[in-house]
Structure P
Amino acid sequence: MNLLRSLGSVGGLTLVSRVLALGRDTLQATYVGAGFASDAFFVAFRLPNMFRALFAEGAFSAAFIPMFNRKVAEEGGTSAGLRFAEQALAVLFPILIVFTALMLAAAWPVTAALSGGFAKQQPSHADFAFAVMLSRFTIPYLMLISLASLLGGILNSLEKFWVNAAAPILLNVAMIVALLFFHGDNPYETAQAQAISVSAGGALQLGWLMLACRRSGVSLRLRRPRLTPEMRQLMKLILPAAAGAGAAQINLAVSTALAGGLLDEGSISALYYADRLNQLPLGLIGIGLGTILLPTVSRLLSSGREREAMVTQNRGIELALFLTLPATAAFIAAAGPIVSGLFERGHFDAADTVVTSWALAAFSIGLPSYVLVKVLTPGFYARADTRTPVRYAMISIAVNIVGNLILIPTIGTIGPPLATALASTINVYMLYRTLGTRGHFVADAQLRRRLPRLVLAAALMGVALYFGQALVEPFAHGSLIETLPALGVFVIAGIAIYAFACFVTGAFRPADLKAVLSRRRAA
């Protein structure tokens, strides 16, 4: 399988989703701003986001896909894998119903935990009740996205990556429709419409994947649940994988709770907007690579092709760094005009831009490590080892908590993203070291040669953008019609500078481009 072509397919659709998400966040900033109403919505939205990353993009895929592929390989056909999927659905469905009901009943303490009780903001009883109501609107998404993750895992195992990658687009469409057609003058009304649209988007995602499965000849029957040895093994793998794959989301949830408890009104919103910009390259690269690498590496290992699996991971790391290092440099060098150009209008003012841009620069320091976690963990999951990543995830979460408690009182809103970046970097170091110690991963000569050159090329681009941002600054405070073309030219210029720097430093040579084009023609 061509890793670059598959990443292009998944990454292209993920890019569409992330661009729509960016449009959604721009509308959110305009109609809701960065006050208590937006803080309350982002707390309610944090739970679905965290659960999606822990379960849909992390735990279930990490546990289910290797077992599905082994079933297919050992029993010689997809029918054995689909029987296994039916057993998983039979056990998963009642658990999700009970879990969703419990979360709805416990929405008050759950909201308090995720927001730190908004302790410093000291909201009225009515305001906190509003935040709880928003959480109840978003909680059904947990069940919907979990069921969708089962169907998406099957499609990924059948190498129909694009179908699953397209599903998040529907969530963003639902939320954009809510903002465009159901916003009001009062930010609270708009936040309520947004919360309702989250679960509506989840229903659309599930319906899309059900239709795609049916068209691919996959039809799962709902059986009576039975805890077979295979299901016990699946459950045993899911729980540690949840923490292992979702450490970044858990860290963000912890940071959100501490920000809600220790920082002023609007801090949660500033962290959210900064994280969403940081998520644009992360979603395009990290999720795309993670989606492709896990089934690919597990399939190679199942057939005894250890060397090919290691080469695949080397190229995955190379791609991850090639694409994330320039994003990090851009967000550090030019966070101000990026944030003001996208968000500063309506209820989002200049003071919000300053806080959000500093948070974005801090978040972006950890961007390469956020992606590398998704590249390295398939090396464990494909070997049915979910315990090691969870141990390291727990350590990174502890580092994040301690970092938040130290940094928030000293540097305020910048503290949570810096602590999150540090925690993720430590997680990557431990994953990389362990894979190397076990002989499951060795950086090859090509990766070792290119890494310092990629860092240098990204740094050169960052310096150019830092001095060039004065040219785009005058256009960064108008309407979207004025700012988007200017930001587009700024981004294209940055890409051109980075490409030139890669050729000059030898990070990416003309021969590499010819090789990629010849492989595409041969395919």
Structure Q
Amino acid sequence: MPGQDQRVGPTGASTMADRVAQLREHRGRALAMGGPEGLDRHRASGRLPVRERIDLLVDDGSWFEIGALALPELRRAKDIPGDAVVTGFGLLDGRRIGVIGIDASVVAGTTAPVSMRKQGRLIEHAQRHGFPLVLLCDADGGRMPDVSGWRFSGLPLDFRTFLKPRPGTPAVPRAAAVLGPSYGDSALHASTAHFVVMTRSASLALSGPSVVEPAIGEKISDEELGGPSAATEAGNAHLVVETEADAFDAIAAFLSYLPSRAGGPVRWGAPLEPVRNDWDDVVPLGNRSGYDMHDVLDCLADASSVLPWADGWGGSVLCALARIDGRPVGLVGNQPIVRAGALDPAALAKERAFVDLCDTFGLPLVFLHDVPGLMIGTAAERGGILHGYEALVSRIAEATVPKIGVVLRKAYGGGHFAMGGRPTAPDFLFAWPSAELGFMAPETGVRTVNRRRLETVLAEQGPEAHAALVEELTAEWISEAEPWEAAAHLSLDDVIEPSETRRVVVAALSVAAHEEA
């Protein structure tokens, strides 16, 4: 028509339909990820493309993506759709989550300024609105030359928000799935996560083999550097699974114990009976008899509710999320079949991180004591056992969630305090009739406290008199260590039968949580 504006845009599109066609073309390139060649290469390694991972993770029809049309600052002849990262929101079992999924089908998922800006935007949304953040890690570190020279210093990486919430705001749960070689930025993401699950073919380290060898001359494989064994031993991963689908199931399970929103209440489940109820048989008498603390957890927790947390690290203490009568809790128990349950620096660090997780997200803590003490000796001292012990007992004492302790068999020295003993202010502390408490185990304490007397008797009266005195002193020591005097002086709230443990813990948790009947 005469007078109608006939201006044509810079790309030659003259109608809205033309512009929509252009948009669809751009979107098509974004959805293509690494293209047929890149996707084929990615699948050949046994890994799923990032968008298929997201489809497996979130509820059907709930995916809402942002930043799909992003491109790198330094353009190349080959497209890098989305700058090798997919970000957006979805529902996981009905709860809102934010997702950062690295696209390793193009440029090995390497990080550059735009991809980092996309990730920061997603993290900002999650923290502002309080919903969990899920990180799908699969990247070969930083991208050159995008992050080289002055560009590295100017990366849009705000450590005030990238690694943790802003001061004064509650933390949001972070869960990471390590699904391939994960170095640099992906490793940093995993280090921020409260729960890290990895597949057996994945690896996790600060820098990959391609950087390690030229930098320090160490030729090493992905598996040796950061495979499941290395990652779990270092405390970098909490669970190892076979498939990517298993990893997403584990993340769903982990988040099910936590609040749907930061600072909100935890979700209860339907109460279930435990898979075992043989309380009187599960823990043998005699401090030198071994047993598996997992069996005790199976007697205490609801069936199929125990989710191990870092079993491959600090093995003398077990940590697990579980439900007791439907209530989400954190369980901490000594593991007698690993160094008799003695706590070394790794076990202390693991327990502290778990206590922090539970206190951060409102999960009551239940401590199951069977600990001979803290590990002593040169290796323990050089490993920082003093600092680890101080940090743990302080964190337990500071925790504001309900704290319940049960001494099953032995609880000696600093190990007792490191398991939520009376000086760390538990709400309730109970013991079985088999419990022994004290500064040291009898066999060590008797010889330490009475060393000169025993040496004199041995020298003057001989081995038989020495053995008789040891037996007499040990009996006295054990008598003092039994739970009756502790209960008489209110160091214990009660001595309970093993078969009463679950009922007592349920009742104590209800009282400590200020719940109405």
Among P, Q, structure where P(r) over Cα pairs in 20 Å bins from 0, in percent as derived comes to 23, 58, 19, 0: P
Test item: relative contact order in percent (Cα under 8 Å, 6 or more apart) calculated as 8, pick one of P, Q: Q
helix-only ellipticity at 222 nm (-39500 (n - 2.57) for each DSSP H run of 4 or more, over all residues; to 500) derived as -27500 - corresponding label from P, Q: P
Per percent of Cα pairs over 24 Å apart, for residues 173-420 alone, the highest-valued of structures P, Q: P
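Where a number appears in this text, it was derived from the coordinates with a stated rule and is not lab data. Everything numeric here is computed off the predicted structure, so don't read it as measured data.
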